[in-house]
Structure 1
Amino acid sequence: MIRAAAPADVPVLLTMIRELAAYERSPEAVHAEESSVQTALFGTSPRVFALVATDGDVPVGFAAWFVSFSTWTGRHGIYLEDLYVRPTHRGAGHGRALLAELARIALDRGYPRLEWSVLDWNSPAIDFYRSLDAEPMTEWTTWRATGPALTRLASPGTRDSRYG
C-alpha cells in the first residue's frame, strides 16, 4: 500500500533516510533531525513531500519528492529526491508502486516529467529503472556547491554587478 506520509511517520522516515545513506556509503552525510524533517514535510509552507510504502501497517519504504520546473517545457514536474525500500522488502513491488504513484500525481497535475538521480555504481537500481523504460540523462552531470564552497560563492566579493 502507498500513502502520503503523516506527521507520525517522521521518526521512521528519518531512520530510513539513515539506512539509505548507509547503503549509499555516506552515513556521515545525514544531518537531518526529526524536527527539520517534521518542518520540511508538515510545516506551514512545505516544499517537500513524501509517500510511504507499507506492508500491512509497517512502513517499509518511502519516496521524498518536490515540485520542479522546466523552462524548456514551461511547466512543473516532479523531482524524486529519494526512493528507498528496506532490503527485506525489496522485490515485492514497493519501489514500483511508489514510482507509479508519483507518475499518477504528475499526470493528475499536468506535469510532463518525473526525474531523479541514481549513483552510477548502483546497478540494481539502474536495472530496475531501465525495466520501467526510464532513460538516463547521460549528457548531464549534477553539480553541487555546499559547505565552504557555498559560503565563498555567496560572499559579497563574488556578486556580479549585472544582477543587482
Structure 2
Amino acid sequence: MTHKLIGVAGFKNAGKTTLVERLVRHLTERGYRISTVKHAHHSFDIDHEGRDSFRHRAAGAGEVAVVSASRWAIIHESRGEPEPPLADVLARLAPCDLVIIEGYKRDTHDKIEVRNLALNHPKLAGDDPTIVAIAATGPIADAPVPVFDRDDVTALADFIIAHAGLTEP
C-alpha cells in the first residue's frame, strides 16, 4: 500500500513536534485516520530496564512484540544493521488516510517547513524542491511557497488536505 504523506521539517526548536501534535489532533477530529513517523537522531527506548520486554531484548531477541487490549508495539533491535529507509518503515504501517513524517528532512516526500523567526536557522524553502509550504511565527517576504501562521492549524490542515488529495471522511 502506498500511503499519502506530508512531512514536517525544520531545525531544532522551530516547533515541529508541537505542530505535528496539533495537526494530528485537528485532522483526527475531522475524521481522518492519521499515522506518524518520527525520526530520532539518537538512541531511544520505549521500554525500560526490568520490564519483561526489556529483558527479552537484553537476552538477544531481534524483535519483541508487546500486546495488550489497549495497544501493541513491536520493538526491533537493529543490532548493528543500518537504519531502515523511510520506505521500509512506511511499508510496516497499517492503512490510513495520511502519514505525517517529522524529520527525514533529506528524503524526497513533500514537506512543510517550520520556522521560528526568532531563531537564525538556515532556510529550506527555495533550495529544497520538496518544501511545499512554510509554517512560520510571522510573515515571510518573497517566500517561494505559500506561508501559513504556525499556529493556524485549520489553514494548514486545509492546505494539507488539498495538497495530499484527501477526500472527506
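Of the structures labelled 1, 2, one was used to calculate relative contact order in percent (Cα under 8 Å, 6 or more apart), giving 33. Name it. Only structure 2 yields this read-out.
Which structure, out of 1, 2, was helix-only ellipticity at 222 nm (-39500 (n - 2.57) for each DSSP H run of 4 or more, over all residues; to 500) derived from, given a value of -10500? Label of the source structure: 1.
Determine which structure produced the value 28, 21, 18 for semi-axes √(5λ) of the Cα gyration tensor in Å, calculated from the coordinates; the candidates are 1, 2.
On the way: 1: 28, 21, 18; 2: 32, 19, 15.
Of the options listed, only 1 reproduces it.
Suppose distance in nm of label points 7 Å out along Cα→Cβ at positions 47 and 63 works out to 2.2; of 1, 2, which structure was it derived from? List each step's numbers first, then the result.
Values: 1: 2.2; 2: 1.4.
Considering all the candidates, the number was obtained from 1.
Assign the value 16.1, calculated as mean count of other Cβ atoms within 10 Å over residues 23-30, to the correct structure from 1, 2.
On the way: 1: 11.9; 2: 16.1.
Of the structures listed, the value fits 2.
Quick check: 26, 15, 11 is what I get for semi-axes √(5λ) of the Cα gyration tensor in Å, for residues 79-134 alone, calculated from one of 1, 2. Which structure matches? Value 26, 15, 11 for semi-axes √(5λ) of the Cα gyration tensor in Å, for residues 79-134 alone corresponds to 2 out of 1, 2. State the single structure among 1, 2 that was used to calculate distance in nm of label points 7 Å out along Cα→Cβ at positions 7 and 143, giving 4.1. Here the read-out was taken from 1.
Each value in this text was obtained by applying a stated rule to the coordinates, not by laboratory testing. Keep in mind that what you see is a predicted model, and the values were worked out from it rather than measured. Cβ atoms are built from the backbone, for glycine too; each structure is taken alone.
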